[in-house]
Structures are given as structure tokens and as C-alpha cells.
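Take a look at these structures.
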Structure 1
């Protein structure tokens, strides 16, 4: 089985630049809609602001996706099955 090698920076940009650009434009349009509708103080909007700041933080680790996942995740609740009515 061949070993998987990460893409170089230029290769990753060649492959994903246009897709990333499109997603950023879509996000900008969504934020404009929220702001025009008066939702700038909504906690979900504030969470998006935190996520954008996280994306811009300099990092030596390639861990932005994991950090974003944690930002948008709920804390673990050991009683989650009971709260969902699964009866454990």
C-alpha cells in the first residue's frame, strides 16, 4: 500500500483555491444578510465571529478544522442518553 503524502502548499492551493474562494464569498453574503436583518447581536452570529478569528490566528499546527469543530460542539454530558429519552 503506498504511503499517503500531504499536498504541498502550492498543490493544495491549486486544488482548493477556487472552492475556498466560493465558500468565503457565500459566507460573506450570508453574514451580510444577517447583518441587514438586524442579527448582529445573535449568539450564533457571535459564534461565527469567533470562528473567523480562529481561522485567522497564526498557528504552527494544521489544526484549524479540529479547533472549529470544538468551538461549535457542545460540552460532553454523561447523561445525554437520559436527556434524549433513550433510557440508559
Structure 2
């Protein structure tokens, strides 16, 4: 018997622009990941600091990006609940 499960996966990075010589480079400081089960609405979120020095120097921006990411996950949760209610 085949049992199929669908999930919504949302990923993101907190990108910090740095100067390397004369060049501006986008560097990921933090990685965000969330998975929402469409079967039971269970949510799993993760945050992984990719570069500690960059994170520490830009903690306010990284935390703001984390807040924005969590807002997007919550919006996806809410949208999923609306779809379930309409089904």
C-alpha cells in the first residue's frame, strides 16, 4: 500500500553584504528551514548559524531576518488551515 504525505518546505538565509577588497559579496550568516505537514499541520523549524563571526557582528539583522522568516511560516500555516476549512 502506498501512503503519500505532502509537506510544505520553506527555506531562507540571512544574507550579509561584506566588502572583500573592492568587491561587495553576499554571505549567508544564518540558514532557516521550516517544514509544515499538510496532513496534520505539524511544524518543524530550524535555524543554523553558518558563520559565527558574521552572525555575532550582525546579530540584529540576523534576528530581524529570523522574525521575518517566522512570520512567513506562520502565514503558510494559516493559509493551510484556511484550505483545510474549505475542504
Structure 3
């Protein structure tokens, strides 16, 4: 029974929280929510896909961790964060 409830909870969360949420924590870490895919991550750049676009993080010594429940954390010396809207996505 709890497995069914967990599946319903995940579907409800996906339906409610569809926008990307990017939080920069002190220039040393970026938390990105609603990630659907990780394109790449190396020491200077990390790029992920969210439901409404791509998020690219630039910096030095970058490391990605915690791709769990559509959330990733990118740590290192953050120099910039870029948001790119996917074509065909309309914001209300």
C-alpha cells in the first residue's frame, strides 16, 4: 500500500511543482530543483535539463551530487548561472 501512496505523491509533486527552482548558496553551491536530465558535468561547467528549460552553471572545481527526487547540488567556486528556456515552452 505504501508503494502506491509513494507513486501518487510523486505524480502529485510533478503536477504541482513544474517550474525550475535555482538556489545559489554563498557562491560555493547551487541547488537546482525539478531536474529531468543531466547533460554533463565537468570541472568548469555543469548543464542540466528542467521541465521548462536548461540550467548551465559555470565555475571552477565543480562537482555534482544528489540527483535524487529531481534535485541536484553543484558545488565548487560558482562564477555564473545561465537559464535557457526550451523552445515550445510557454509560461503562464
Suppose you compute helix-only ellipticity at 222 nm (-39500 (n - 2.57) for each DSSP H run of 4 or more, over all residues; to 500) for every structure in 1, 2, 3: which one lands on -19500?
1
Identity of the structure behind -0.34 (criterion: log10 I(q)/I(0) by the Debye sum over Cα atoms at q = 0.11 Å⁻¹, calculated), options 1, 2, 3
3
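Quick note: the coordinates plus some simple rules give every number you see, no bench work behind them. Being a predicted model, the structure only gives us computed values, none of them experimental.
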